[in-house]
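There are structures below to look over.
Nothing in this text is a laboratory measurement; each read-out follows from the coordinates by a stated rule. Worth saying up front: this structure is predicted, and the values here are computed from it rather than measured. Cβ atoms are built from the backbone, for glycine too; each structure is taken alone.
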Structure P
Amino acid sequence: MDNIFSASFIKHPKYKKGAAILFSKAFTAEKPVKSAKLYISCLGVYVARINDRRVGDYILAPGWTVYNKRLQYQTYDVTDMINAGENTITAEVGSGWRFHRVERLGTKHIKPDQPALIASLCLTYDDGSVEILNTDKTWKSCESKTVYNNMYNGETYDDNFSAKERNAVAFPHTKDILIPQEGEKIAERERVPAQKLIITPKGDTVIDFGQELTGYVEFKAKAPKGTELKITHFEVLDKNGNVYVKNLRKAKQQLRFISSGKEMPFKPSLTFYGFRFIKLEGFKDVDLNDFTAIAVYSDMKRTGYFESSDPLLNRLYENIIWGQRGNFLDVPTDCPQRDERLGWTGDAQVFSRVASMNYDVSTFFRKWLNDVAADQKENGEITHVIPTITWTSGGSAAWGDAATICPWQMYLTYGNKQDLENNFPMMKKWVDYIKNCAADKSLKKDFKGNPSPYLWNTGKHFGDWLALDLGDEDARGLTDEDYIASAFFAYSTELLIKAGEVLGKDMSEHKELYENIVKAFREEYVNNDGTIKVNTQTACVLALKFALTPNREAAAKQLVALLRKVGHLTTGFVGTPYLLHVLTDIGEIELAYDLMLRKEYPSWLYPVTQGATTMWERWNGQKPDGSFAPASMNSFNHYAYGAVGDWLYAAAAGITMREGTVAFEDIIFKPYTDKRLSFVKASIETKLGTVASEWRTEGDKTVYIFTVPAGAKAEAVLCGNTYALKEGQNTITL
């Protein structure tokens, strides 16, 4: 067992809300050190240093987990940081994600957002002897120069501040929650130089970095002593070119730096911001070279790439990538800027497929799904956000279904059966929860007035969130929420059966359940002529995607008619991820491309024409007249609609897997071309190697180039014909 379990949690004797605490311990290495390891975690987030050198490059360690059940600790090799003789170890601890709305994290010994530290430094000397320095009451503590920190509001750093050291207080806190580092570390990634200095019509000094990102700004602080330099981070300028912060809601997103008169580089260390622009106050003679934006996100390996002949489509793809970067910060958050930044389950499940193509997210999702399981209620309910915070409830269709969809998608992409085994109990508990809801006779009855144990009729759902078919300001859309719930009841049950069969489990009971759900769904929601009673685009999409209609042709015609009637999509968070896939499956390739390449509102490319550099939360985040959607819910970095990226890989580039196979071990290349594009190419790095697909038009011919990694089977389906492919590069001209 690692030494951290022999250490004590320590805190500062005086609690001051928002203050970061600096813990320290002086020690002497009296003999030559052979090796040194630091085991460390905290209640909050920390930055550790030994002899003023930063330990590791993990940002916002120890990360965000279900803190009352799981708290990660990190292990660092610090051998080369130990001096012969006198040494000092310090750890600055801020409140981190514990900062508020998590009252359950408080005990009689510590406030919910009060910083605390636990650490163990193990020194092994050349002579074989070992010395262990554990956090205890001999450590010192004081308020740090970060006099205020908050994940939503930002940081205040006073370079003049000093506080008297006091003895730290050791207090009882369970160590059963401690687990070794499980997820990817959060790290500094891209560095984006300042692009443009703007003086707004209202006279504000603004810097545009040209790219929305999640992270912070590193800048050169130079000002007379006592001067406050203030940076406000925000996403967009309004239609008049002025600073717009209303959509941040209560989040201030500010950095305040109080100068000591010393010129120094500075960047925050205990928080993050979502921004493209910054407003400067207190700065004189602004030089763009003094400002660099640093993107911060989980240290995932990039695996997927896409490019086409259409610059707008390429920018959309880059927006999808940046949306994932900005929201995969240890937890798959909905947005990185306003007073939310939570692990919304619905967003995570709709994006999980493309996420696993863009990056290797196997470790990222393994850790988060362990938190989903830890937060799952005894009755199987999944809360809307994971980790759960105080005000959130749960049990919504398409949101809670992350418990089945995400594990199954990770298995499909990576083929790790053990992950599926680990998640199976959670998957089953979720499906059984839905089954119990459906069987509750006190709930809403079906259209005939009879209670159905196979239709999920309950009032906890978000519906087709932000769909446009009930007006562009309505949140839940026109598609009946019970219809969506029952459709996902069938889908999650189907995925559970597939997972169980992979694992060799007896799924006969759930197979019977699935058959009854489909039968009840068809009786309730499908007309005699095969059309869907709920006459919306999303309703048709779900019926076709989940194979819930016995007459696919009738439902397909209904969907196409609905699309042609309005000339654009009206789907929301539930229907949009499947829309183009369904159109492709029913042979409406041109219509799928019409929607994909549409530039007018509403469409995927409309935000690109408005200068977007990440995905928007709403189709109408900024309207054609320059006005904004309601500020209460209008994020400009919200990755859910970026789920369309998986259609770019799977249909435009044609990289798919044979049904019943995993991890791209058996590939079917089936690209769909369109005359508006002269080339498309994409690649995905898999466990067997790189899978790549490219097509380009040359005169009246189309050249296809497919790359098959060693050990994989592959074939191409082109113009109705099937071609066997060999390992390596294959070229076909038609």
Structure Q
Amino acid sequence: MPLEADDILDLSFENALSIPEAVHIQPTLYPEQPYWGEHLRKINEQAWIYQRRFSKPQAVYQRAKLRFEGVDHFADVWLNGHYLGQHEGHFAPFEFDITDDLRDENVLLVRVTSPWDEPNPNGSYPIDHVIRGLVKGLYEHGEGVIPPNVNPLGIWRPVWLLLDQGLSIDHTRITTQMDGQVRVRFRTMNSTEQTWHGNLGLKIAGENHNGGGIQTQIELDLPAGEYWFEQTVQIPNPQLWWTWDHGKPNMYRLTATLEAENAAVLNSCSVTFGIRTVELDRTPDRFTYYLNGQAVFIRGSAYIPALYLSQCDEKSLLRDVSLAKEANLNLLRVHTHVSPLELYDLCDQMGMLIWQDFELNWVHNASLEFEVRAGKLQREMIDLLGHHPSIITWICHNEPTMIFTRRANLESHPDPELYADAIEQDPTRPVFICSGQMENDWRRAGDVHTYYGALWTKHYTDVYRHHFRFNTEFGFEAPAALSTLQAYTFCWERLKHLENQIEDLWAYQAELVQFHVEHLRRLRAECSGGYIHFWLADLVPQVGCGVLDAQRLPKGGYAALQRASQPLQVALEHDGNQPRALWVFNDTTEVYPDVMVCWEVRNEQGASVLEGQIPFNIQANASQKIMAVTWETPREECAHIQLKLIKPDGSILASNVYQHPFQPTIRPRGYPWKFDPILGVKVFDHPTAPSLANQTNNPLIKIVPLGLREIIAEWALRQQLPPRLLSIIAWFGARFLGQ
């Protein structure tokens, strides 16, 4: 509830904290300990009141607006004791018209909260120990992503005072066709009491290329109030936007102006965009993404740039996108949140695709009231980001059935309405009602999350017998670099038992990543539209699925992801026991005729035990089986395998290596159940660490012996039962088990 005006006037700021502009509270108050501890949880148990005094500007204007670029998470705003209103959502900008409230000297007060959810008495950490009540993905997401006591809070983006002459272009929505047709939908505001007569000036020019554009003026009448209108223009010889591995990411800039009859510019806006089309062909048999009518195989990784997004800047975001590109990825999945806007601009400029999640993760409130709140913010997300050519898909909810007995979000509120609304709002992009655990529903979803060799089974080679249309999560947790862990004493004291295990755990992560990526790339020939690894970089210096740690030092998995994801690569198909075939993956548009495929097998002592070569014509944009392999060399002799693609001139096109491929490492001891509840991470074979399967308040679950509980949990996470049966189980659980 908002504070009353009298309460605001009674607040004292004599001993107030002075904090920098645009930051989150937690790392500002506790720079030495921003990630773990009850001191962080207490921050969210109260409201935080911001005060700013400012003078009335001297400029001539007819309307004044107060614009907030981002407040995490709820904001109540007063100016000079007058309550302006409330906003929810950390990423969405919002404004208030303050023309009538401005004085010579002004006092702005903002009340900010990001409250904790109430505990769920029958829940289990970290999945449903609470029923998530915020429309927010970035808080308390356990298992190495976001620590248990973190819920970012604060005015984390700039606040502006905007002045105009009563007219403004408040929003533009751009859709394009490959022939150069550009349709622009404008939302304008005329705060005067009369219809405005003037001109709309439109200019479109190449942003990073010299291609032609257009410039025109259109007579315009704007009635009082909010007004929507559309304008379609044609760009000659359009330069299309492509991913970096398929062409150039050509961008255009649209500048729109409201001009009076005397040619004076009263208001303007500017936005960049790309001319491109995107389509996802979904069938029961396969998925294929098309960019500008051309098939594009997705090579991606999930990504959140920072635990506290206010700590991101263009430099750090550029570093991360560059690291993704250097890993040969063409897509980032912006995981369960909306990132700082600079990220989307960088991906546009660098030809990096984005799979954009909405802010819902796991089990949320299933009420109609929550659905209305979530729907409003999802519309704001699509409005805010819709002009970016890099975004190719909207995801309404990540893993809503993570507890398979909880299906209310997916089947009732809010997911069906969010899905329908996203399709209506943006028919130019594919929409997924959810990501993961809905493989059978290929029309609305159909992607899978698999954790063979990690959460699910002891052997990562178990993935070999499974065929997926689109795998959007797989990976394995590994510790940060030793220097990163030791930089935080609190963390190091709890993880120092891993000091001599780091390299082995990195090696296992690398084995798993390479095996999965190559398996999924082979599936392109049969059914698969790509893969999205989980994930690129850890947010916290501890144990996580990132192939880069929180300081961006590479773990073992980074080089493996980089090598396996090369647009042109040669690979050995094997099942962990014996070789099966040689393959070539070519995700480029170039044909490579008369290539020599070479292989050499060496034993533990480095002596060559087998070698050979075969000519092959490599097709464009395809995965091809080169030949079946029936090597009779004993598997213990196959210690090192080297593959190469060599052009007729002798230059090497691609190479690949395997160390002991037919003796794959088994999942490390203690994983995935040994767990540190303070850090919120797996700790492998820590002797005194509790089991994650024991972090439950449900008395019925605790009846089951712990060892059996762990086995059942690994099976349940796979959700191999038919959807109808899962719905029946969920109905039973809701009524009789308190789920």
When Cα Rg over 2.2 N^0.38 Å, for residues 500-675 alone is calculated for each of the structures P, Q, which structure yields the highest value?
P
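Identify which of structures P, Q gives the largest calculated value of distance in nm of label points 7 Å out along Cα→Cβ at positions 92 and 388.
Values: P: 3.5; Q: 1.7.
Going through P, Q one by one, distance in nm of label points 7 Å out along Cα→Cβ at positions 92 and 388 is largest in P.
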If helix-only ellipticity at 222 nm (-39500 (n - 2.57) for each DSSP H run of 4 or more, over all residues; to 500) is calculated for P, Q, the one returning -7500 is structure P
Can you say which of P, Q returns 22.0, 75 when Rg and Dmax of the Cα atoms in Å, for residues 124-483 alone is computed?
Q
Quick check: 82, 60, 56 is what I get for Cα extents along the principal axes in Å, calculated from one of P, Q. Which structure matches?
P
Rg and Dmax of the Cα atoms in Å, for residues 84-251 alone computed as 23.2, 63: which structure among P, Q?
Q
